[in-house]
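S.K.: Each structure below is given as structure tokens.
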Structure P
Amino acid sequence: MLQGHGNNRNAFPGKISCDFSSNVLPAALPGDLLEHLKGRLETLSDYPEVDAASAARCLQTQHAASGAGVLVTNGSTEAFYLLAHLFRGARSGIVLPSFAEYEDAARCYRHQISFLKAEAVNVKNCRQLDLLWLGQPNNPDGRCWSPHFLRELAQSLPQTTLLIDEAYQELCSDAEGLTTQVLPPNMVVVRSLTKIYGLAGLRAGYLLAQGKLLEKLQPLRMPWSVNSLALAAITWLHAHPTDHKPQINETLSEARKLQKALRQRPELEVTPSACNFFLTRTRVGTAADLQRYLVAEHGLLIRNADNFRGLGPGHFRVAAQTPAANLQLQKAIVEWLNQQQ
């Protein structure tokens, strides 16, 4: 099980005034959706749709160009565990650093895991793999792959299934989605409704795959895995498309400004990212020390990234928030750095 994650407010006794550890778009939850869900509370006395088929049909309509079927899941994490279950005992390749649940799911189903650097992802190095896990963009560093490269890789590796995690695709200016064209038969795209709609607590996600692969996954899922309010949210969002583009563009602009500001400090190494989040390493002290200081002195929470395989004690991740909050974080980090002299 994942130990240490973003948005873990309950791990800190102090009050958190702003959470930079969560990659969710700031103030993402549409007010009309919230009102709709309040009006659906009486449905909690009934079981949800056993297979979430109605919500799946809505999502399949949105991704019709992919030619793929949809499986609605209890957040994207359920999708990872379903794929790991389907490929029980398989040879899995995971790029470092990446979301810990890839490895946790693979180990749960006794995969033989190979860890790869991004530059080592090619046909030669992946030929022996049954399953390749890739973030598009990747968490925590925002690395992106071109759709052309991924499609060519899938075509060149027909015996390998590519699991593409698009949880942050809409929050990255460089990440092109893969579902605008027909998906290859050996590719699965996993998506989340958490990031741009602020639905982390409802656990709403889904995967897209071609027929044969989807048919193999269906029997592995447990009934009623997606709750009534999550299903209501999916169907409401389908009927009421929300344009988050202006807010996304503003947040991405703020992320670039914050990266630039922190890069001015020689004590910090900032990994360039086109996402709303980015990875940074402090050359003085540790990320854990910085995290504790920011919470205790300023009520600000960052993601200590030292538990990502392949990263070290100085790594932390920041997701841009409002301009005022970003400036507050910048000043607080500089304040901590000056104390390390």
Structure Q
Amino acid sequence: MTATVYWQLPSNTDARYGDARLRKRAERLKDDPPPFTDGVSDPRGKAFNYFDYLHQIARAADLSGFNGLHIQHDTDGDESWIIAGYLARSVRHLVLLTEFEASRGSAVYAAKNAVSFQRYTHGRFAWHITRGDDQQARKKQADFLPDEKVNDRIGEFITVAQGVINGADVTFKGDYFEVLAGGFKGPLAGHPAPQVFLSGNDDASLKLSATQADVHIFSAQAATALHAQRERLEEYARQQSRTLQYALRVNVIARETEQEALFDAERIHSQQQHDGSLQAARISGSLYRLPENHSSGAAAQLVGSYEQVIAQLQSWVEAGFQHLILGASPHLEEAYRIGEHVLPALRDILSGQQKATA
């Protein structure tokens, strides 16, 4: 039994504290106050920016034994595809799972970009195609498609992109994309299409994944709700004679003891000025709900000792979640913490079970 573990990379902000202020570590934004006390200068000035910090996170994840990076899409952040390209040559062992919206333009041009990416990373590019923001927010990005049509566009985007990557003389005419006798030749031919990750807990998203996804990303939640959603997806996939893999997305606060983890979770919760106490956000066991506007994209966080966190991750893998997307802030320091104290023990347990059942 194995699991592919991704570390989330924030495309917009990251901070040592949970005070919900916009911070780009390593970069001084306009009108930012000095990061140090009076009388202490910062010799770095504008010599470094946020991309330098993202490079540090990526290297930490690579050195700590993660299998991949999940590069978050944020409307107000840097472009996820650009971040992926910037990091690809620095982390030669990691899959670059890149989140984006299907509104980015031509599906054929996106496919060509993906093939070039696959060529120079030796097949380490993967797509997480998301619905994006609500309709009003998407209009600010020149996307006026009604909410109820977004999944249809995602489906056509995948059909066209995979079609021209996998074959020649591809013809397709849909409501959002059209191609006539398309397909790649020469050095662009014969390369694998990126693995497609889709997400969403509603029925329409589950039906879309049943027809188009290689992997469906679930948000961590109560076991009964998670089981019910997976059963629905499996039924929809059976109707299409397809099988999928499953991923789970969750933030993690793991410490030496449960008390230490809860202390830090309470501190961050307070700094972010959430309504109510941390305990009021408790879902079950060591799992706590995150607010809807939380910038990480995760819906819940796992809080506990290293042993408790390892046990919960193990139970999710045993339940059939082959991919785990983990995150925490600050992403640099926490990548090392999870990579040193959680991943080795988790993999030892899973490989031990595999040997025992061989």
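Every number in this text was worked out from the coordinates using simple rules, so none of it is lab data. Fair warning: this is a prediction, and the values are worked out from it, not measured in the lab. Cβ atoms are built from the backbone, for glycine too; each structure is taken alone.
S.K.: Could you tell me which structure in P, Q was used to calculate distance in nm of label points 7 Å out along Cα→Cβ at positions 98 and 314 as 2.6?
M.R.: Matching structure: P.
S.K.: Next question, about the same structure. Work out which structure the value 20 belongs to, where relative contact order in percent (Cα under 8 Å, 6 or more apart) was derived from one of P, Q.
M.R.: Working: P: 24; Q: 20.
Clearly, the read-out refers to Q.
S.K.: Assign the value 3.4, calculated as distance in nm of label points 7 Å out along Cα→Cβ at positions 114 and 226, to the correct structure from P, Q.
M.R.: Details: P: 3.4; Q: 2.8.
Label of the originating structure: P.
S.K.: State the single structure among P, Q that was used to calculate volume of the Cα convex hull per residue in Å³, giving 165. Present the calculation step by step, with values, prior to reporting the outcome.
M.R.: On the way: P: 133; Q: 165.
Working through the options, I get structure Q.
S.K.: So FRET efficiency 1/(1 + (r/R0)^6) of positions 138 and 186 (r between Cβ atoms, R0 = 30 Å, to 0.05), computed for just one structure, reads 0.25; which one of P, Q is that? Working shown, then result.
M.R.: Numbers: P: 0.90; Q: 0.25.
Structure of origin is Q.
S.K.: Looking just at percent of Cα pairs over 30 Å apart, for residues 58-249 alone, which of the labels P, Q belongs to the structure with the highest value?
M.R.: Numbers: P: 14; Q: 21.
Structure Q gives the largest value of percent of Cα pairs over 30 Å apart, for residues 58-249 alone among P, Q.
S.K.: Ok, one more. For the read-out semi-axes √(5λ) of the Cα gyration tensor in Å, for residues 66-161 alone, a value of 25, 15, 11 was computed from one structure; give its label from P, Q. Each step should come with its number before you reach the end.
M.R.: Working: P: 19, 16, 15; Q: 25, 15, 11.
Label of the source structure: Q.
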